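No value in this document is a laboratory result; all are computed from the given coordinates. Since the model is a prediction, treat every value here as computed from it, not as a measurement. Cβ atoms are built from the backbone, for glycine too; each structure is taken alone.
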Structure I
Amino acid sequence: MYRIAIQGKGRLQKPSIDFLKSIGLEFDVGNELVLKCNNADVEIIFVRNSDIPIYIEQAVADFGIVGRNVIFEGLYDFPILEELGFGKCSLVIAAPEGNEDLDGERIATTYPNSLKSYLKKRKINASVIKIGGSVEAAPKLGLADAICDITQSGRTLKENGLSIVDKILDSEAVLVGKSKAKWNKLTQSL
């Protein structure tokens, strides 16, 4: 039995389902959190995006489809087995126009590990404020001077008066797991 963890809700769910069907897995999506494939000894589990690496790390799932940014943020060390070409975005630092100097500033983010690594590499002394969402509003509301967040088109940043100062990471959906050989065995059996 193989288990593949994918996003339960969100923008990676549908393309992940399409990818799994494209490799030959047959299944009907309903409201189940655990779905058995019709043509293979495979279960697909639908979980929170940020939890996918934990399911793999704890050997509950063999494989997962998740954004590279989640792997980077979580400091996970298992291999990326395949880049999937969908869910493309970038982890960026953005600030109000004219506020590109980050030294001594407060930066709000849902990606504190990635941001701290960036700041340390560049020897920038800034405060990291971890928040759970609506990061783009933080400068407007006076919580922070800049933000570190995921962007796909930059539209939300512009709508909130922010422009990109720097890019930390390009991201896309990736297939992760502990064993490429195990993945090859699964796909060759389909």
Structure II
Amino acid sequence: MPNESTYTVKEAAALAGSSERVIRNEIERGVIRVKRKARGRAAAVTLPRGAVLYFRLLKEMPVRLPRSDRSELYRLLAGRSATAGSWRYDRGRLRRGILTLDAKAAEDDLDHHLRAYEAGSRKVVSRPDILGGEPVFAGTRIAIRHVGGLALRGAPIEEIKLDFPSLNETDIAFAAVFSRMKPAPGRPAKLKFRRVAA
């Protein structure tokens, strides 16, 4: 699939509910292979949808798999094939010998979050004249991280929609994922003050 979406390490961690450190460790140990996109002086790591699913399943797994098993599982999910090593994928179930994992619910949930993330990404606006550059939903002054923080703390979606009637469930799901990503490090934008005649 040449046009398949790919995700940065930060995005993949937020979408999988994992941590960037876990993803970077798997890359450094050679468990997973990644694509690198040239960006400026350094090449940025990008991960396919199957990698995000891999990290989501890894997080939910009751036991820690040996490195070789994790590598084969990653190849199965990222390669979208029916087999990889001793792993088999059959109708939403992952099988390796007597071990069977139900991946269907995790896949469905991930697809919901991916759709929300793709749709929400197109609505992000960050301008210095709106809330000092804090990312907001287009056409509003609603801070995405504020809404996401409410969702992550367990506020009911219906309650959030009452407070912010211009948002829908997809917007709120996007905000929750967006809020899991740490803002890029750097200095805050300089504030500009203007004198106002009294």
Given a value of 7.6 for mean projected area of the Cα convex hull in nm², for residues 19-122 alone, calculated from one of I, II, which structure does it belong to? II
Structure (I, II) behind the derived value 16 of relative contact order in percent (Cα under 8 Å, 6 or more apart): II
For structures I, II, which has the highest computed value of Kirkwood radius over Cα pairs in Å? II
With helix-only ellipticity at 222 nm (-39500 (n - 2.57) for each DSSP H run of 4 or more, over all residues; to 500) derived as -7000, matching label from I, II: I
One of I, II was used to calculate distance in nm of label points 7 Å out along Cα→Cβ at positions 155 and 171, yielding 1.3; that structure is II
As an exercise: Rg/Rh (Cα atoms, Kirkwood Rh), for residues 27-66 alone, calculated from one structure in I, II, equals 1.08. Which structure is it? II
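If you work out distance in nm of label points 7 Å out along Cα→Cβ at positions 75 and 147 for I, II, which one comes out largest?
Checked I, II; max of distance in nm of label points 7 Å out along Cα→Cβ at positions 75 and 147 sits with II.
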Taking FRET efficiency 1/(1 + (r/R0)^6) of positions 59 and 163 (r between Cβ atoms, R0 = 25 Å, to 0.05) as the criterion, which structure among I, II has the greatest value? II
